[in-house]
Structure I
Amino acid sequence: MLRQFQVSLASRVPLISTSVNPTTAAQLTDDPLGTLGTGAQGINDAGQIVGYYLTGNSISPRRHGFLYSAGNYITIDDPLGIGVTRAMGLNTSGQIVGLYEHGISQYHGFLLTITPNPPPPIGTTADMILRRGDGTYETYDIGNNAILAGYELGMVGTDWAFVTLGGLFGSDTTDMILRNSNTGGFEIYDISNNNITNAAFLGTVGMDWQAMGFGNFSSLGETDMLLRNVNTGGLEVYDIRNNQITNAAFMGTVGLNWQFSGIGNFSSRSTSDLLLRNSNTGGLQV
């Protein structure tokens, strides 16, 4: 019996695999949720890969399907599957075939069509992104003081903490930066029309450097990142354009008794300025 179902596109923490050509073998990084291993089953001309990963214990492991696309792992679990879902092949249109276990040793085939989330409805004036305890992100379209629609964006490992939203890539609406709490790595997720359209790794910065604020510090019109050293008070600006750090500049050191208070256009020069407050005296400095 072949059954069809659809899911919306949802991505998880991106991992890098080496490039593939006819004469070179490449290793696919294991799915981060596959505690007992990952197996690749099929690939199409676009380089998308399907397979399965194992969780649970070695005596009675649970098998989940996955799609690896554009550096992202997407979990595929047939809603009728009780312990086994395997994605075994996909075509150039991205349709996926596989099998699932519906009863003990009762296997059925499935055809999966992954569809993107629809764009925000008419009347949307703002969006809200929430994160669940398991690392799942959802976006909510808001208009006229009401939630008009809500969609799942995807799941990211809980060691990746939310940092900010901003315009970090071209014409995309709003993009999201996450940071790995163990390594200090920064990751950008481009978000457009309720979908994650791309992911890019910015780089790793020591955990003694903490995000302080974001703004147009370079006067080039993009969103830049300001970090502060928690030990020395040093300030460092990273210019970000098209998902890449294009420049880094050390601004200087400010005493740790001067705490972040806000970022805004205080100079009327169409740039982002930094407002600090002295924790001892209450004094404000731009």
Structure II
Amino acid sequence: MNGWTVGRGWWTATKKDHNPSPDTLGYTAADLDNRGVAGDTWISQDVAADPNATVLRFQTYWVTISMQRVYARVLAAQSQQGPWTEVWVPWSRTSAHTKTWAQTALVETTLARGSPWYRIELHGVIPETSGAAKLTGAYFSASRSGEQAARYDPFGSGCTGSAGIPALAAEAGSRPILGATLRARYSNLPAPAGALVHCYGVARGVFALTPVLPRCTLYTTLDILVPLAHSGSSLGWSLAIPNDPAIVGAEFWNQGLVLDAQAPNPLGVTLSNAARAILGSR
């Protein structure tokens, strides 16, 4: 909930091990329940932007129980004090009811004119009886036409091994920019030496591996598997990004499967957190 303002309703932060956690929000999700408040409820966040940026993108991850409607809307203003004008509704679901988490598509729109400020609102319309919703990992960007900011965002959590929880993150300042090299690192690996499987996925998933691997979650499809050896508690790797404008905005996911004979599970393996890459021109 850091950076979010409650406009109306009972929105709180929740932190549970079984919640999915895209981008940089860890396990935290925005949790809404009725608590006697029915009708339209929302949280919002103001984002400063390049006023010449006209391409907006949005994505989130959500689950609801008996909601009349869940939706997001984007407003624009020339200053943070307003006045605010609605410019886009990137996502809307009516009669929303699902017991499993769902990811919205990464959608975009092009405005005729950009603004220096945008306000992102996440809404839940609660029935008179009862209802609840959770949203996590909301992603919003504003970029100039033909541009996309490159991102490499860790999310989720790995599971405990003999050296702690393996962690995956980009090296300081490194991002998947066209024509550059993405450099990242696994840490908290079992010493003194060992191996891991570096996984690339073309789609995100949430696959709980209990009871075989307790408290372990696979966050990506397994499309390319690269075996790597490490000689200490960390391992760096790199990936050259082609300088091809046609792949701007393309995404992939990474996660590591670490061989660890001392891990507290019968298979002797553990998992790192995952990371989502968005290829960008800057």
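Nothing in this text is a laboratory measurement; each read-out follows from the coordinates by a stated rule. This structure is a prediction, so every number in the text was calculated from the model and none was measured. Cβ atoms are built from the backbone, for glycine too; each structure is taken alone.
Some points to look at:
- Looking across I, II, the calculation of relative contact order in percent (Cα under 8 Å, 6 or more apart) that yields 10 traces back to I.
- Structure from which 0.90 was derived, FRET efficiency 1/(1 + (r/R0)^6) of positions 124 and 164 (r between Cβ atoms, R0 = 30 Å, to 0.05), options I, II: I
- Read-out Rg and Dmax of the Cα atoms in Å, computed value 22.4, 74, structure in I, II: I
- Origin of the value 20.0, where mean count of other Cβ atoms within 10 Å over residues 84-91 was derived from one of I, II: I
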